[in-house]
Structure P
Amino acid sequence: MTGFRITHDGPIATVVFDNGPANTVDPGVIEGLIDALPAVTDDPAVRCVVVRGTGKIFVGGADIRVMRQLDADVYRAMRRWVEVQRLLELAPKPVVAALNGHALGGGAELALACDVRILHARATFGFPETRLGIFPGAGGSQRLPRLIGPHRAKRLIMDGTRLSAPEALAQGLVDLVAGDDFETVVAEEAARLAALPTATIGLVKQVIDRGWGLPIEEAMAVEEEYVLRNIQLSDAAEGLQAFLDKRSPKFTGH
């Protein structure tokens, strides 16, 4: 596959961006991911997905040589990056963004679509697009304010702020920061998540996504729908019985 590869280690699937020194994306990489990701996200044997890059950059975002064309059709093709993000966001299992290096622009947008973000201590995070006369138009202008509020999002985007790892953690943009133990932290977090009742986690992602912004009565109806789906899972029976048996549950993700 051009620009990325997918590997499997037991219940953990890893999507690795490997597209030149900056791990940039172009329409070919985007279309390849749109074709390949459903086989990963829909695979019941996969209980956690890790997304990462190679080298010193997580994902460098859009290839500027492509974006320089300033053509509407080119921009529409590049904006299908939001479909890649949505596939990960809707995955019925945990998705970890292992930010092995700088996560800027389109890379930061991709990270915001993941459930857990782990940033390397020497990496930075941000949306520097305004310094190029554009703005984060592949999800960033919408997910960022939902995460940290519209005022702070406007400031970060307007100023093109590039945050250090401690600053990104303090802003709530990432969940964990790791230094020389980065690979260990990522592996341990992925294994921990994969051992959880991942089908239930998938329902949690969906019920929050569907209920967000609805009037409370409509949101409660959505919640009831998902509660009734949850109790049909074998992991629900296992978790409750394990509690009664005073033992640790053994979840299967079903």
Structure Q
Amino acid sequence: MSDIASATYPVSPRNRVKRKHERGHYDHETVHALLDAAALAHVSYVIDGQPYCTPTLFWREGTRLYWHGSSASRMLRNLADGEPACLTVTHLDAFALARSGFSSSADYRSVMAFGRARLVTDPKEKAQALHMMVDRFFPGRDATLRPATAQEVKATAVIVMEIEEASAKIRAAGVAGDPDAALPIWAERLPVHTVIGASERCPSVPPGMERPAHLAPYAEGRPLEDALREAYAAAEAAAAAG
């Protein structure tokens, strides 16, 4: 589908939201926005019948997801040849404290993405992925860094997964609809925010050196997801231009 705003991922028993199905979203716009607002994901896979779930930094390029790790990683060795995998991200937005434990909940935004993960072996694709491993989060920074050595490139494995199916699930109801609203019990929505803290300058940075402009989106007190979305948009624009 050429129009990204109307494109959707196919819905199957694997990715269909079964409980509270009205909270499910399958369109690229919603799914990608939630992925782009996150840096940390959890990747689930199975080795010899044993389930594993590994946290990792990741990034998106179109409908592809990339993540990296040590070449000796059990996860990356297992996912090298097109193994089924599920990558998830979750944004916790609030605790919903109702008047019973049963009615209490949380507001959240989440994505589950399914596909077959493979090891990136093409040298050009791997070089681009290692570049984006930095510039996806901090556009323009990679060009200012010491180039990676051949040994460092060899020691780093990169995995790519084309998103075959995905679903987003969003709850934003707070304590609305609490069946016990008439009871004299305290109830509230308790918002949760992940914000950027004050920059901690490395002691070995030379005196007088200014903080680079490419770090400006990461300002103290700013929501992390806003900075990540801005970084993604800048990285995507740079890739399209060049």
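Computed from the coordinates by the stated procedures, all read-outs in this text should not be read as laboratory data. None of these values were measured; they are calculated from a predicted model. Cβ atoms are built from the backbone, for glycine too; each structure is taken alone.
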Can you say which of P, Q returns 24 when relative contact order in percent (Cα under 8 Å, 6 or more apart) is computed? Q
helix-only ellipticity at 222 nm (-39500 (n - 2.57) for each DSSP H run of 4 or more, over all residues; to 500) derived as -14000 - corresponding label from P, Q: P
As an exercise: FRET efficiency 1/(1 + (r/R0)^6) of positions 132 and 172 (r between Cβ atoms, R0 = 25 Å, to 0.05), calculated from one structure in P, Q, equals 0.45. Which structure is it? P
semi-axes √(5λ) of the Cα gyration tensor in Å, for residues 164-219 alone from the coordinates reads 30, 19, 5; which among P, Q: P
Suppose distance in nm of label points 7 Å out along Cα→Cβ at positions 180 and 204 works out to 3.4; of P, Q, which structure was it derived from? P
When distance in nm of label points 7 Å out along Cα→Cβ at positions 52 and 140 is calculated for structures P, Q, the one with the largest value is Q
Of the structures labelled P, Q, which one yields 100 when volume of the Cα convex hull per residue in Å³, for residues 60-187 alone is computed from its coordinates? P
Could you figure out which one of P, Q the value 18.8, 64 for Rg and Dmax of the Cα atoms in Å was computed from? P
From which structure (P, Q) was FRET efficiency 1/(1 + (r/R0)^6) of positions 20 and 84 (r between Cβ atoms, R0 = 25 Å, to 0.05) calculated, if the value obtained is 0.45? Q
